[in-house]
Structure 1
Amino acid sequence: MNIKNRLKEAFLSKSLKIVEVSRMSDIPYSSLQNYLRGEREPNVDTLVKLSIHLGINLNWLLTGKGTMFVEMSNSPVTAQNKQEAELLEDYRESNEQGKDAIERTAKALANAAALENLKVG
């Protein structure tokens, strides 16, 4: 079995249509169609989106080994990891000016938090 067939199996297992997967994962509908037809292979960013938003086990998707889905709990750690992954994705998609603004804002907020911790502690 190949990636296109495993994707079809995963979508079917979750009773998801392509349009729903596109909406959930922010992967263009036409790209998903191309993957399911076997006309293109998903790139790394797309694979990460599928894992984050649908819980697809990338080891299974790429090799067919392991379980189809990773355990996705609603624990704060999982939610935080998802939030961090989305922030990283936003950073990567930004232009240089946007990346600089994100970096400066993050440093300023981290410094403010450190100062607050010194006052409390």
Structure 2
Amino acid sequence: MFHDKLIESSHEIKQYFAKLPRHQHYRILAKSIAELVSFAEEKPEAIQKMNDVARVLGRRKLNIAPELYTYYSLAVMETLSLLDHRWSPQIEAAWEKTLSRGINHLIDKSVIKF
């Protein structure tokens, strides 16, 4: 569900994933959510991992445009709201805070050349 929402949200995103086998898409996306949660929890190893991810996603490698992270966030939030029967404004706010910490870090690091 999340995968399809993300891939269909943008032609650019679809192009990034077109080169990979579909089973890798799921692994990458599941791992990305776990890493964002770990980063938001301020786990020391998660900060270094997020810096490593920023290097890969940044200008020197994949060059993911900062605006594409919006599609990612929207796909996560929409999927969670459909799957969680207890979804509420409080849960939504908590998820937005969790995602935005890591995503803002990635965007900030992507404009810096590592």
Structure 3
Amino acid sequence: LLKGRMTDDGKFPSAHYDFELKVGNEIEVASNGKINQDQLNNDIEIKLPSDLEIKSVKWSMLHVSAKESTGKKIISTNAIYWNGNKFVKYNAEFYEKPDNHHGKITWESHEQSPRTLTYGINANEN
């Protein structure tokens, strides 16, 4: 979808957006975000009617995909909150180098302390 809109060096052109939508008196959706080179940021907030069990949702997202001199780094962070005090968070970091991939994934919630999974793959024949 965005590949055709990248600059010649494979990065995203700078852009920012901000919008709000209201449906009646009780439903609101607001979002803002920015694209800058190799980084995407996005926030979405939803307010729902007070008679529902879930009254509000907020999703924050960050995605970085950067080429470095020795390889590529990808970072993806997501956090979803609802009703103000409940949440799920996820963070992933991946590093790609010739013959070597490694990374770390971390997740947590309002009911679970942070958990981490790490991995490494080395395709070097030595």
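Since every read-out is calculated from the coordinates, none of them should be taken as a lab result. Keep in mind the model is a prediction, meaning the values are calculated, not measured.
Can you tell which of 1, 2, 3 yields -0.81, -1.07, -1.16 when log10 I(q)/I(0) by the Debye sum over Cα atoms at q = 0.14, 0.18, 0.20 Å⁻¹ is derived from it? It traces back to 3. Once relative contact order in percent (Cα under 8 Å, 6 or more apart) is evaluated on every structure in 1, 2, 3, the highest one turns out to be 2.
Using helix-only ellipticity at 222 nm (-39500 (n - 2.57) for each DSSP H run of 4 or more, over all residues; to 500) as the calculated read-out, with -25000 as its value, let me know the right label among 1, 2, 3. Source structure: 2.
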